[in-house]
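Scrolling down, you'll hit the structures one after another.
Just so it is clear, none of the values below were taken in a lab; they were calculated from the coordinates. Note that this is a predicted model, so its numbers are computed, not measured. Cβ atoms are built from the backbone, for glycine too; each structure is taken alone.
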Structure P
């Protein structure tokens, strides 16, 4: 049996064992492995981050290993008439002093012109990460063009290590987070604004405080969510009232300043879920939904809802808690959640489930709202069998037919025993 190993962009999850078995319901579904990584020296390995569709039904994503430079690549998967998918590498990151290395946890985002934007954890001028743009080919060329639009600075002011993707507003500004850097060395929230002539200007919207100084969060590992009023929402791994992580809001003010509000501080593991590595998702009523990688009654992580009150405070409710002792269920969700049109939530867990991995190989799950709470359904239980992928480290993406698509950084046909640098899959779940 193989263990579960996290890539550089992902958290180490340690589950602490306490009470409370919980029920989950298996459901019939079909998983298809659409692509196996690692089949040659130029192929990407260890895909990371949520996938994104374009208008033609092609899928785009990133890998943290492989590619011509060995430090990751951006790929496209195109459906083949009659069945199957073909992969094309759009850009291989290079080991030099300008290009980024180790693309972040995505997802990539499109602008109206079809350009893709993303981040890299390292590389760039100071080696502490970049934001890049990939422009589609102009016929007769078939090659995409990459440009580093911002390199983070190692100057104890700027952020460092942007390990997740970006969001874009209607004016074309890009927003993201860094895991470290800033004056408190605990991460930042930044904005990139396009300038006349094609350049970009960075502004730091918030710098997280140093450990032990305030109730602020620490460690911007989650991607941001933008609401219709222009407010940004995110989570931090640590910090807050009991140093177990936070959910925060950043609101724009006149004059270009931004105000941070900690909406919720997670409590100690004995009473609450904690370590929210994924971001939050908004519903139409303005409630926030997310997952924690640890804690909860079953100590395998939990899915939570935050509801605003008229007075401006927010209340937390655990919708579902994963139980490390339930071998049919998953544990340690480290993903963003998504809704379907019926109000069901979907996500993945990094571990739990099949015992062919030491800590479990992970699952894809659905949470369905009912009059008496939320019911979990396990849509797929990953298996380390030389065919399936395992340990999904990102959320899933829906197509118009309701099928789910995602990645696993390990496993597949070419996974082998050295999965930190080889293997991984793109999968589809039909249910």
Structure Q
């Protein structure tokens, strides 16, 4: 049984004390203050920022609640889905990076180390201008501010609710202005969904302060050498709802077709590392991304989690997974790159995928799962779980959970390599 995180415990205490689930089900919302949150021993900023559905604590997920700030120190827990699904990466286009050929102080070819660098790199390559269709764009906004007063309708249950917002802290990762105004929310690492508020609030604020130009909300996701740009639209400006109307996936390097999974040779010298838990980070693309984060130096699990917008426990999962593959190591609660990890982080996308495929084909459980995938056979879940239990000494319930990670990694590599 997994140990509950501090956020999980604090949220459960709030639910028990204020009967949040029952009241939200009846009224469609529950009003919560920063002072009430602080009485749990946790800071509101750590208890209220959940960028994806999955990262919400269990009490919120079970109740189907979305947290939205409505004033400085006040939040509404709304019975409804405040998130939007993000389409996966499919076709990847190469964007000409020659405009950056003379720049020496942004070493994007050695790896991207955060959201701001991803935005700046794509802007300097002129890819954002191309995507928007506005060559006059200039950086005009970045950072935190307080919102003006505005109202919107949230599709809550049992009925839609009108929400009044004023004086809420808004953070804009980057804003550009030319013939249009562009606001960008950036994410480092792959995502399946994200909270609409992060673009809707800045969008509404610009309207309220009198911006007349067309405002274009953009989500930028950087993962494993690919910059995915999603243009969002708010069909009805007074309703909290959004949809993705356009997507482009750019890379600034040559698009190479990796070899087939069957042709990848296992890494003969790789051994299962001692003292590192078996991987439990299902999103293997974030394991790739961890190596770029660590280019900046050693990082604790909390720092990795902050970059990915996840719980610190998950930050530990991704750091440990990179360590399991021999790309990182953990010393005094900090992860750092190994020599192999440093070399890996600077590889192009195609060679990274081949490197990881080679490494997992040399490890018990992963190698058997890879063989089944290559033969186009059904994933041998029970067999893989038993191998994990035998090789690594896990209980039956734990080995089954770890087999889920094996399946996720092998399925991802199979899709990429064929």
Structure R
């Protein structure tokens, strides 16, 4: 079996994940590790601390993947149910291992802590399981081989999980599935100034439906990520596949690409302003510094002024704008006037009602943004107000993305 045919599934266990009390970073780490091995990952599941539901999740996963990796639920408390759930899902019992309990006791001695009686639970593992000793924690892990597939159970403590994944699980997978050097590499093109549907149409179905490399879109406010992922036996082969796809994508939509991978729209905007010797003024009304906070590294010869007012009414009064106008028009008028007052060609403005704490998607009365670039204006309105996390995340990104695109259009028009 090649890694092209090898599928895995990750099951994150813990009610705290489902309640939103804990962000599941473990599954992300495992996914990236599997990606680098060239193993397909088509499903990631989260399940609470319920023995039957965990067992059902494992059974379902074994029906569609050769490798199932669970994470969490191996502790000593009564709600740590993974051991029994794996046993139930693979039709076997649990076996007590005195040597595991002795190892756990030794680790507690090293911690200068007293091992409690409930730690004995951690010395039970499913019958005939391959034990994975955990030298960095107290939760032994294990592998259960069942009906042509395997279940690998790892602890939920990130430090322990990462160590065991890298030092124990990866070598096991390489040896047992004959995985050699095949890898999955990816590259992300950062795009702004074009909507997701228009971008999808411009790239075309031939690229978007290709199997290797794969091309996918992830939309954000004001920008879209184009992810290219290639699977190959060597890094050089994967790089070549990605380069060929990237070249074709850039041929079709290259004018909208502002960066790759970890590049940011704020740095792209600073670079564009510097290239055109353009000055910038920022207006943030009724909201935290969602633009200036991200452009704090802009040199003073570019960022000329940051203007803040507590409410839309306050900025309207200060600039002589009719406060009864819709927020979008207030943002546009403020952008024009701030440019005139500061003698610059570019203005980015966000206007929000600071006390609007709820999201009203069907309304345009929460926030508005405007990007003004040398006589050209782009703006939009949102239903969420300045007191929401959504406004703080979306408004700054959108207005910076539009300003970058408008500056790019000026170059293209020359």
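Brief remarks follow.
- Structure from which 5.8 was derived, distance in nm of label points 7 Å out along Cα→Cβ at positions 105 and 377, options P, Q, R: Q
- Comparison across structures P, Q, R (criterion: distance in nm of label points 7 Å out along Cα→Cβ at positions 33 and 233) gives the highest value for Q.
- Once mean count of other Cβ atoms within 10 Å over residues 65-72 is computed for every structure in P, Q, R, the highest value turns out to be that of R.
- When P(r) over Cα pairs in 10 Å bins from 0, in percent is computed for each of P, Q, R, the one that comes out at 4, 18, 21, 18, 17, 14, 6, 1, 0 is R.
- If distance in nm of label points 7 Å out along Cα→Cβ at positions 241 and 281 is computed and equals 5.2, the structure in P, Q, R: R
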